[in-house]
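A.B. asks: Structures given as structure tokens follow.
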Structure I
């Protein structure tokens, strides 16, 4: 009979100020069975205030640590989770790569900090797998958009993108143009989902179109998963419910397969 693992531990990686952006906390969750031996990947999640519990979230947390603890060790390479808090009023600026009427245009700069500061620090501290096999970028809403764009533009760092209800409508759906120009690397796994009740049903067709664009590039089923949640709304409750299945797909052994 198998026994559930005890809870892991949280660790503050830093109270950091990315160049040109507000100061924010970066928090890591290490599963109880973590050993820094270079075999465990890391999941880097945007909107870190929402990643773990309800404490700092205005709409509830994802409880990502509980979802990670529930992953089957036999079939999944269970990740360390790194939650990168957003910059408050600058959130749209740092999570959207294109200028829009209400902000945006600075994701490239923000991701440069994530790639050069946060990822190497996590790998050094926790002994996670180096290179794209060891790092997945994820988020919801604008964070899901940023995760997908980040994988497209930093595929040498992030071997996967976990995109829950991604706001692919931003900047007149400019991410679809990026996707059509994207050359699928060897290490690439992408998870997309969306609820049928989000934005009055207008979000789901755009996410489904993205899945079609990627599928046309030759993504096999083990590297691309699109899930439509017909009753899902655009909120943390729905994202928390879908997260375990997303993690099972993203961290099924092996990422490159």
Structure II
């Protein structure tokens, strides 16, 4: 993402908007949980639209929009077009917005069948057959991964925008974070299945630090090697169904995870 300066134009502070689509609100709460860090930012920007925090939304246009959640209804698909048109920069936050979220499991099933089984009047439910990331519908300036996102990375994106520079978001895998914090590899030491080698960094290798395998919360890293990685999972005790299931969680709709899970399921 190449950002232009966040300096106020025409004497006004840059305007921030936070939007929700199909999601659990966890990534929005990450912003609210920043607490003290928000105080210095509040003096440099104006939060114009954030229904999680304020009932007085501003009309825009917005200098920076943070979008949480996936597109799951025709109304969502229409609304994101209006948001994109009203935003100078649009950043998607979290697994739902960047990969369709856990709700993208619908992409492998018959949604009409689910709808008929769950709702007494399924004809009242207006939904799409798939759950898709925001980037499938509009151009996105930056994708911030995680389920939920990391508060440090979120603050980096906002402050980088205000400073007029590119955000410094790592592109390496969780394995790099394990090495940096001195965590013994759970796969090598204990034979524990771990998605760290194919997962984007950002969590600080939290699960491996507690002797648990990575679950892939931050989605696929910038370079994945499934032909070498899947045999490693099988060596550590996973069968085909296990491999499919571990790839179909928070980031099941990510192209890399989706393609490999379909490949494994078709065997």
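A.B. asks: Please compute mean count of other Cβ atoms within 10 Å over residues 93-100 for structures I, II and give me the label with the greatest value.
C.D. replies: Greatest value across I, II: structure II.
A.B. asks: Let me ask you something else. Using the calculated result 0.15 for FRET efficiency 1/(1 + (r/R0)^6) of positions 61 and 237 (r between Cβ atoms, R0 = 41 Å, to 0.05), pick out the matching structure from I, II.
C.D. replies: Source structure for this number: II.
A.B. asks: Something else: Where does the value 1.07 come from, among I, II, when Cα Rg over 2.2 N^0.38 Å is the thing being computed?
C.D. replies: It traces back to II.
A.B. asks: Determine which structure produced the value 19.2 for mean count of other Cβ atoms within 10 Å over residues 157-164, calculated from the coordinates; the candidates are I, II.
C.D. replies: The correct label is II.
A.B. asks: While we're here: Kindly point out which one of I, II the value 20.2, 55 was derived from, the read-out being Rg and Dmax of the Cα atoms in Å, for residues 109-188 alone.
C.D. replies: The correct label is II.
Coordinate-derived values only; no laboratory data. Computed from a predicted model, the values in this text were never measured in an experiment. Cβ atoms are built from the backbone, for glycine too; each structure is taken alone.
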